[in-house]
Structure P
Amino acid sequence: MDFGGWDMPVAYGSQIDEHHAVRQAAGVFDVSHMCVADLHGPRTRELLSRLLANDVARLAMSGKALYSCMLNERAGVIDDLIVYFLAEDCFRLVVNAGTRTGDLAWIAHHAGPYGVRVEERTDLAMLAVQGPAAREHVVALLPEADAARARALPVFYGTQLRDWFVARTGYTGEDGFEIMLPLAQAAPLWRQLNAAGVRSCGLGARDTLRLEAGMNLYGNDMDEHTNPLESGLAWTVAFEPATRDFVGRASLEAVRNAGPARRLVGLVLDERAVLRAHQRVQAPGIGDGEVTSGTFSPTLSCSIGLARVPAATGNTVQVDVRGRLLNARVVRPPFVRHGKALVGTIAAATSAAGAAG
């Protein structure tokens, strides 16, 4: 299917099997559609302090990563991204494929006064190896010295291992690595991982995994018309120090002071139906919202979703699924993390009762 201008596989075989492989062992995703850009110049940190809602002052050690939103003046989310601190004059950004052109133009527009050079790394591919056994599979392919460094890498850090940049990050709610490497090396690495038992995984499993992990998808759960405070991303905004004037700060402070009118919540549907984006959500006596992402959860064996609803919404809502109003429970994401269910389901309760009987 088309995804951000790229031809991407939905699945290589069974999407459900790919999902379970990542939760139980290891899977590999081709995420080369993501845009990698290196920013060069002595004032790069100053530029990013202005462009990002999170504070790059938190990046003190080389290799440290930070997740942030990049906002417009109205506090709408231009994109969500990861920034890596490589050196005081070099930071690496990984941004979404669908927003690549706009992101690069926005960054370049602001970079000029700071003397920062923006280099899109079209020479790199990117593979994500995810799952409880993922890191060991990658480490087994590395020379001894590199293997030791990769094994010791903390969560949300990256390191350069010869011509690979290996980061302990991901989009599945499992441990693993995201590897940026020369294009010509991507297919051979993929085949080595397959030969070691790491399963090839497509967009379908990537979406069910990230939704179980409560991770936002740009264009669904937030966009230029929504702000971080109503998108479950308040934790990514650094309002301190008060003197840091990031783009969108004034608008976002106004929302914070007034109190967001809407919030992003998790939904669990215990009835036999599937939540999908754009379904209407009714909060009785309060108002309407909308499902932003929805799917069947292979781990929980029920339907889950994210929804933007009125701020005063309580613990239950009704969702319009093909003309039927079905009851759904409001929960706090994530639904699953590191292979463990974090929310109760009717399916789980029925299974437990059967086992006890």
Structure Q
Amino acid sequence: MESYFERLSSMAKKKVSRSKAPGPEVSRRPDRDRRVRQSERMARVLSVLNLIQSRGRYNAKAIAEELEISERTVFRDLEVLEFSGVPWIFDIRDQCYRVRPDFRFPTLTLTEEEALGQALATTLSKAPGLNVGSGAAPTTRKLAATSPEEIKEILADAAGIMQVFDLKLVDHSRADSTIKTVQSALLEGKQLTGVYESPYEEAPVKLVIHPYRLCLIKRAWYVIGRLEGDTEAKTLRVARFKTLRMLDQPAQVPENFDLRQYFGNAWAVYRGETSYGIELRFSAEAAPIVTETEWHDTQQVKKHRDGSLTMTFTVDGLEEILRWILTWTGQVKIVQPDELKERFVKTLQAGISLNQ
């Protein structure tokens, strides 16, 4: 039997086939809008299911009032549940809808490795800086409630033996609503506007943004997007927004935007205009420690007989890698380029002068 969603999809395809083929930007936006509408419809259908599975007495009128929808919509959602295999009935005595008491949705069968992965995701999403939204904890609780005993034990035990500590991420405790606003704008394909306070500007500025991506880079969350009036995308730190809200205007997002290509060979967040070949010689004492981490995609390591090693990188811009090299002062020698060596020496001299 063809489901309600399948019939809607079939009708939509017929309608599109009869219309003129839209351009790339036009066709992509309705597709995104369609996904948003489907998500909202599915959330509403699940809300109906939640009501008729509860201990309350919900008929069509009561459901419509609770969810602020029409009774006609309620009947359509009940039809979706029926086509999906949910055995609901109308209880004549109580004059309300009920789901057969022994009915359970088919549950996911997790392997032990998958359960550990879910527990790790829950632990990570609790860490300061990563604790945006409700995290993975609600999903873990739902999985535990419907899983076999051995999986329940793994989920419970893993939560006690794994912990994320002292990541030193930027404080996003006051930016939770900002991150959610960005997420909503990205999902709905809408523009953002807000006041942005940068340490590199004399005063806060009001921006209108066409958001492309939300991403965690190094120690902070960033919005990648194009400012209204500009031609190139920019990187904006979420915690620096004083205010931010979504506009009811469609965002213009390039279909071929690639985050890796955008950042190029930037050492961290901000990509410089000039590309440099970096060669560093680390002492034997520092060698085992510095090689524990993959610092950059272009990283190459050559070990020497005396225990020291040479690391090479290709980096766009010198400011960010300079700050990193300074943390290894006394254990690293800059072989090339000379410009980086000169900046390194000047920074050390300024530090000595400031602290004498």
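We did not get these values from a lab; they are worked out from the coordinates using the rules stated. In this text the structure is predicted, and so the values were computed from the model without any measurement. Cβ atoms are built from the backbone, for glycine too; each structure is taken alone.
Before moving on, here are some points about what is shown:
- For helix-only ellipticity at 222 nm (-39500 (n - 2.57) for each DSSP H run of 4 or more, over all residues; to 500) computed as -13000, the structure of P, Q it came from: Q
- At a computed 3.1 (distance in nm of label points 7 Å out along Cα→Cβ at positions 191 and 207), which of P, Q: P
- Cα extents along the principal axes in Å, for residues 183-254 alone derived as 54, 25, 18 - corresponding label from P, Q: P
- For 51, 28, 19 (semi-axes √(5λ) of the Cα gyration tensor in Å, calculated) the corresponding structure among P, Q: Q
- Origin of the derived value 4.2 (distance in nm of label points 7 Å out along Cα→Cβ at positions 103 and 327; candidates P, Q): P
- Entry that produces 2.2 once distance in nm of label points 7 Å out along Cα→Cβ at positions 175 and 247 is calculated, selected from P, Q: Q
- Computed 10 for relative contact order in percent (Cα under 8 Å, 6 or more apart) - originating structure among P, Q: Q
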